[in-house]
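Rule-based calculations on the coordinates, nothing more; no lab input. None of these values were measured; they are calculated from a predicted model. Cβ atoms are built from the backbone, for glycine too; each structure is taken alone.
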Structure P
Amino acid sequence: MRRAFATTAWIFVVAAAVLSALHIAIGDDSSPTWFLSATICFVVILFISARVHRPDHAVWLFALAVAATSFIGQVLDNQLDSNDPARAVPELFFLIVQFLLIVGLTTVVRRRLGTDTAGVLGDGVIVGLGAWLVVWVLLLHPSLATSDETTLVTALRGTTLGASIIVLFLLATLLFSDMALTPAVAFVGLAIAMSFTGDIVYAVIQRGDVTISDGVANAPYIAALLLASAGFLHPTIRDITKPGKRRAAPPLLTRLVTTTLALIVPIIVLAATDAEDTTDRVVRTVSVAVLAIAATARIIQSVRANLKTQTTLLRNAQIDALTGLPNRSMMLEHITVALQNSWRTQKQPTVLFIDVDRFKNINDSLGHSAGDDVLTSVASRLSNAVPEHAIVGRISGDEFVVLDPDTQSATQSVMLAEKVLDAFREPLGLHQGDMFVSASVGVAFAPTSVNLSAEDLLRHADTAMYRAKDAGRNCIALFDDSMLEQVTQRLSIETALYRALERRELRLVHQPIVDVDLGIVIGFEALMRWDRTDGASVSPAEFIPIAEETGTIVPLGSWALLDALTQLRHWIDAGVCHEHTTMSVNVSPRQLHDPNFVSVVSEALSRSGVPADQVWLEVTEGVMISEPEQALSSLRRLNALGVRIAIDDFGTGYSSLSTLQRFPIQRIKIDRAFVQGIATDAGARSIVRTIIAMATSLGLDIVAEGVENTSQLRALSELQCHKAQGYLISHPVGVDAVPSTVSTLENIDDWLARER
């Protein structure tokens with residue numbers, strides 16, 4: 001329905017152009033008939049629009065009144081001679097039409113633009129006054145001088161033309177605004193512009209020195225009625241008085257060019273013509289004075305608006321919008337000033353870097369609105385906790401900074417941090433209810449013997465904050481140089497890790513898993529090693545967490561899986577190990593959350609030719625705690641491929657039995673922490689016995705990790721754990737050493753007799 005009305009509206013726009021051209025070509029006698037038909041069409045469409053689109057009631061009434069008044073005036077004008085005194089009556093109706101247009105346009109402009117009228121109002125005034133000067137000099141004054149009509153008729157016609165200028169001004173105000181034009185606004189605006197064109201043509205005729213046929217003179221009015229019909233027929237007419245949407249590109253250049261022309265053209269006209277009498281001279285002088293005042297006022301308003309905008313932009317660039325605190329750039333300025341003022345004094349400015357613990361959980365569980373409430377409350381707490389001379393800022397997200405420029409020792413810095421930490425002891429009163437939050441605080445101060453920049457001091461506090469995070473959160477860490485060394489080393493590892501794979505610096509080593517009863521190798525666990533090209537070896541304990549955090553574990557894990565399975569296929573084909581030997585590969589939570597991981601596993605199986613049931617993917621208990629539903633979905637899809645899942649380091653995590661039962665697990669690997677004390681510690685032995693009993697009842701396979709002596713192996717055998725791996729059996733070995741290692745392990749008596 002909306003599309004049909006919109007299409008019909010555009011048809012009326014085309015009809016306005018075609019029919020007005022035909023009216024000019026046909027001649028004068030048909031003008032009353034054409035005008036009557038166009039008016040009836042407009043009135044009918046008004047009633048259709050009122051029923052279907054339901055535009056603003058006031059606008060609809062004004063449009064109907066304009067159509068009726070204009071039609072009556074036109075009928076009366078066609079029936080009266082130019083010298084008839086009663087001719088003042090149609091002129092009065094034409095004046096009423098302009099008055100109705102002024103009231104209607106004022107309503108639309110006020111409601112549509114709202115508070116956005118200040119700038120465009122000034123531009124509209126300038127355009128209206130410029131047009132008035134040109135119309136007065138070229139049309140209105142000459143017609144007054146040459147007309148043989150009565151003074152009343154002449155005065156009414158002049159007033160009507162002046163009112164038309166006000167209509168033009170309001171139309172310019174509407175078109176010059178930053179609000180996007182809807183088709184209805186554009187069509188109605190064009191209709192008013194055509195009506196104004198007709199008024200100008202009519203005024204030219206009244207000068208008496210130019211002859212224009214009625215067909216030409218009335219064509220703009222015919223077009224205006226059809227364009228107005230198009231406007232009220234378009235579905236967007238219902239929103240004509242509602243606040244409009246801002247344009248992506250405001251018409252600033254159009255406004256500038258138009259207002260400039262409105263100033264230049266009247267000056268040219270005034271310079272090219274002389275005042276003919278006192279009335280002309282007075283009107284010119286007053287009009288030019290008013291135009292100059294309007295232009296000056298508009299310039300002043302523009303300068304003030306630009307100054308206000310610059311002030312707002314500067315404030316927004318330095319102040320956090322949510323909390324009203326200084327942002328990062330502003331805090332750096334404050335720190336710089338504090339460092340400069342501390343020169344050659346005993347002051348050692350302190351910077352606290354404060355991060356709200358687990359803030360992401362608040363946003364994820366309660367929503368960003370609750371998160372904003374938390375940040376606002378934290379800002380208030382911090383501001384109340386620190387001394388008056390200290391400055392609190394929010395530099396990003398849930399990170400806050402406190403600057404105390406007057407501290408003189410590390411003790412004072414730590415005492416300030418303790419006050420900040422104490423501010424979080426009480427719950428925050430939020431709209432959602434009371435909530436406890438904690439924070440990690442990094443402390444850094446500027447020693448008098450060291451020349452630090454603001455960036456350096458802030459970075460030191462940030463580094464200390466991460467140390468507080470690593471220490472368990474909700475605590476304080478004081479910066480020292482060793483922290484910076486650790487951060488630098490970590491950054492070096494992180495940077496090199498991105499290129500390690502393409503530089504072929506990574507390799508896999510394999511630790512055999514044996515069946516203790518049979519004395520044979522039943523599988524391998526693939527472990528990643530990193531030997532850098534500079535000769536340094538990086539421990540997996542260092543680079544694996546970094547790879548997990550940065551996401552590089554995803555491509556590294558994909559490579560490791562394919563490489564491990566390819567090696568297994570090669571060893572089986574070469575007769576190094578049994579055809580049913582398995583390969584265990586560690587999988588991180590980041591990989592499980594990768595939507596392409598199941599496809600990666602499937603492709604690795606296909607390319608290596610290893611059966612799916614010979615692949616064990618080892619995950620830690622942590623995956624069952626962090627986003628368990630997503631991990632559960634991935635593990636089930638992997639199980640559907642035939643791949644088996646093992647829980648690595650079992651017993652050191654936080655998984656409950658109910659959670660464990662939900663997950664598709666086929667193996668439990670007992671952590672070495674329990675295996676180490678199994679031969680000497682009754683408590684460790686009891687824990688291992690419980691784990692084995694639980695796994696047996698659930699029908700799960702069991703492997704003991706970290707077996708280092710025969711006493712442990714013997715104790716495991718007594719507890720019915722028949723599969724093991726560890727240094728007693730074999731250290732992780734390189735690919736080339738696997739055949740000899742497997743051959744050695746075939747003699748069960750040899751390695752059972754060995755100690756670590």
Structure Q
Amino acid sequence: MTTSTRNRGLLAGLGFLALASAGVPLTASAQDDGGIMQEITVTAQRREELLQDVPLAVTAFTSDQLDTLQVDQALDLGRLVPNLIAHNNTGLGTANSYSLRGLNNTESIATFDPPVGSYVDDIYVARQNANNFTLFDVDRIEVLRGPQGTLFGRNTTGGAVRVLLKKPAEELGGYAELGIGEFDRYVMRGSVDIPVSDAVLTKFSAFYVDDDGFVDNITTGETLNGEENLGLRGAVLWKIADGLTWDLAVDYADTEDANIANFESGSDRISRTGLTKGGNPLGTLFTGGKTGYGFGNDVESTNVTSNIEWDAGLGTVNLIVGWRDMTQKFALDFLDGNAAGRAAFGQEPPSYGGFSIANDGEHEQFTAELKLNGDINEDIRYTTGLYYLDEDNRTDFGDVFDFDLSILGLGPPGSFIPLVLADRVLDNTTESWAAYVQGDIDFLDAWTLTLGVRYTDEQKDVSFTDNIPQADCTGAPGCQFVDSNGDGISDNDLANANLALFNIPRDLDTDLWTPRVALQYTLSDDLNFYASATRGFKSGGWNARGTTPDQLVNFDAEKVWSYEIGMRSTWFDNRLRANVTAFYTDVSDFQIPSAFLAQTGQVQFITRNFADLENKGIEFELVANPVENLTLLANVGLQDGEYQNLAPEVQAQQAECLGGTTTSCNVGIITPTGGIADPTRIPDYTATVGAIYTVDLPGGFELEPAAYLYSLGDHSVFTSGDPAFLVDGYTTWNGSIQLRATEQDWRLMLECRNCNDRLMLVSALAGVPYYQDPRTWLVTFRKDFGGN
């Protein structure tokens with residue numbers, strides 16, 4: 001089927017849905033029972049508004065809707081939001097790499113910032129290492145599409161994922177949930193609200209998830225890609241006085257979740273790495289505690305959130321303070337034990353893996369924001385504030401590669417040795433402050449003009465310490481001790497002194513104005529239109545995974561202008577909600593990440609501002625309640641992106657490739673045949689179509705089956721457009737059936753994910769594909785009690 005045929009089919013399906021909804025007798029209002037048609041209040045503009053009234057591209061879900069739509073972790077949002085793709089970082093099950101309207105970053109090292117920002121209770125989460133939140137006690141989630149350069153200015157060029165947690169309730173109540181599923185998966189969740197007094201309300205919540213994993217390691221006999229996840233949260237709402245409240249929450253999470261590359265073998269998923277969970281598989285290859293790490297990825301985080309709100313005479317003042325402390329320890333193999341290379345010589349994968357990284361990271365951030373919402377009069381509203389972020393990261397990490405000495409002519413083919421590419425400590429900090437203001441002005445009865453601007457001043461610095469000074473490797477294969485500046489340090493040593501040899505700055509400063517202007521026309525309470533222009537940016541950084549000083553190059557800030565027109569509409573007495581958004585995104589100095597195998601066979605990483613990016617598309621969000629108890633939904637995104645204004649070095653590389661220099665082909669954004677690759681993760685369409693039907697049973701019971709089809713069009717997951725990593729589109733589906741006892745407040749649910757067990761390519765690293773999880777099923781029982 002051609003791309004145009006698929007697109008026409010999707011549009012025809014949308015048209016049929018709208019016509020079917022319009023063609024039935026619509027005489028009564030749709031029930032507002034917390035279902036998918038529920039009207040949602042959001043704070044996408046940092047104040048409470050009805051979702052349909054916001055002149056932004058926002059997709060929002062309440063806690064009940066998230067439950068119905070099978071959203072248990074942040075990763076699940078990828079199948080519900082138009083033009084959003086979500087997958088784990090290669091290797092890291094705790095890290096989500098979002099691609100929203102084509103803006104993405106697959107790197108989790110601390111010198112990179114994600115283009116799609118994650119926020120929990122308005123606290124920005126700087127590190128992508130642990131943004132795959134397990135969702136419990138959530139009030140709602142808002143996904144803001146497009147740059148949020150004014151009110152959420154911290155590097156949100158692609159958009160923002162906002163998780164808003166429930167506040168303590170005024171009545172004693174809560175819930176408990178227990179689940180069991182495939183791969184010996186166990187899920188426990190619970191929460192209890194305990195009001196101490198009318199003025200002091202408390203909430204305590206916890207979850208625990210454990211499963212054995214679905215990947216059989218045929219080398220070691222272990223089972224991989226399992227999960228063990230524990231979380232605790234305590235929250236207090238103190239009503240200090242009339243108009244003065246203090247929200248305070250503390251949470252802790254310990255997550256073990258790896259995402260090693262795996263492959264189909266019959267009905268099983270397998271891995272061939274020799275890296276083991278126990279023992280000391282990395283031997284004495286590295287320095288420090290990371291040498292003893294076995295296979296796995298473990299993240300611990302402690303977070304404190306404080307929000308003091310004061311209804312002052314001039315408006316509502318919020319002082320929002322957050323502190324996050326996270327550690328991450330992992331040892332992972334990214335080349336499947338070099339099974340292909342060693343198999344040619346009848347050898348088993350080595351215990352240290354094919355290309356392994358051991359990581360010991362400590363990450364701490366502090367944020368503070370002073371925000372004021374107010375009205376000058378009934379026609380003018382404003383939001384203004386000051387924002388501050390301080391981030392401190394220390395990462396001790398090393399890379400080891402299964403190297404064949406025969407490449408250098410130092411032995412017969414198959415002379416593999418563990419080659420330590422680098423073992424270093426990265427220290428980097430970020431200090432950023434911003435001031436912002438946005439105003440909404442109503443005029444001529446039906447029109448609203450929004451004007452906003454944010455000024456950001458940001459400083460970053462970086463420092464490297466080589467744990468194994470290069471002078472110590474004199475005489476080893478591939479090691480050259482050259483001391484150009486006479487400081488006694490090899491030019492190959494990953495030390496600060498050597499960055500100057502390659503004109504690599506250790507400090508980066510960015511100051512930028514990011515404005516927004518929007519014009520909205522409200523035809524009626526059920527129909528409005530808007531047009532907007534918004535600027536955003538993502539600050540620059542360094543290629544910290546470089547294994548020689550010249551590879552530690554910096555890249556510049558990524559800047560974006562986004563233009564939107566949209567319609568928000570509700571029809572037939574709230575039985576059909578139809579939202580349409582068209583956008584054009586113009587990105588300058590696009591940060592393009594790539595990882596490839598160099599001529600020596602080693603893995604190299606490089607991110608530079610190799611080109612600009614242009615992306616345009618249209619997004620549909622439809623929800624219909626055509627007959628009683630039936631809800632239909634369709635979220636569809638169409639987009640078309642391409643690189644513009646190629647950097648001179650890319651043009652030169654392309655000319656070399658076309659001239660016959662094959663080493664310049666299939667590298668960076670140059671295709672194997674010398675063309676310019678399409679940008680990664682910009683499928684021609686994303687689509688979710690679903691149906692939920694509630695059957696009323698005798699005795700106060702309800703039966704609710706639901707099913708959702710999720711489909712992606714053609715796209716690439718590798719920067720060079722290598723045909724091996726072109727995704728020829730796919731469709732999968734999720735389904736569930738719930739039995740609810742409405743009077744006894746309990747629910748039994750059976751669900752499956754990837755129910756058709758589709759093998760879906762989602763990412764790639766150094767020629768190794770990464771696939772979506774296989775089919776899983778889960779049965780959960782939930783009991784609500786008290787005022788919950």
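Please state which of the structures P, Q yields 18.9 when mean count of other Cβ atoms within 10 Å over residues 450-457 is computed from it.
Working: P: 15.4; Q: 18.9.
Derived from the structure labelled Q.
Thinking only about distance in nm of label points 7 Å out along Cα→Cβ at positions 138 and 634, which of P, Q has the largest value? Could you put the intermediate results ahead of the total?
Numbers: P: 7.5; Q: 2.5.
The maximum falls on structure P.
Comparing Kirkwood radius over Cα pairs in Å, for residues 194-569 alone across structures P, Q, which is largest? Write down the numbers at each step before the final one.
Working: P: 29.0; Q: 25.4.
Answer by largest value of Kirkwood radius over Cα pairs in Å, for residues 194-569 alone: P.
From which structure (P, Q) was percent of Cα pairs over 40 Å apart calculated, if the value obtained is 62?
Values: P: 62; Q: 35.
Computing percent of Cα pairs over 40 Å apart on every structure in P, Q gives 62 only for P.
Taking percent of Cα pairs over 25 Å apart, for residues 122-289 alone for each of P, Q, which is largest?
Details: P: 40; Q: 55.
Biggest value here belongs to Q.
Out of P, Q, which one gives -1500 for helix-only ellipticity at 222 nm (-39500 (n - 2.57) for each DSSP H run of 4 or more, over all residues; to 500) as computed from the coordinates?
Working: P: -20000; Q: -1500.
It must be structure Q, since only it matches.
A value of 27.6, 90 was computed for Rg and Dmax of the Cα atoms in Å, for residues 266-465 alone; which of P, Q is the source structure? Walk me through the numbers on the way to the answer.
On the way: P: 27.6, 90; Q: 26.6, 83.
Computing Rg and Dmax of the Cα atoms in Å, for residues 266-465 alone on every structure in P, Q gives 27.6, 90 only for P.
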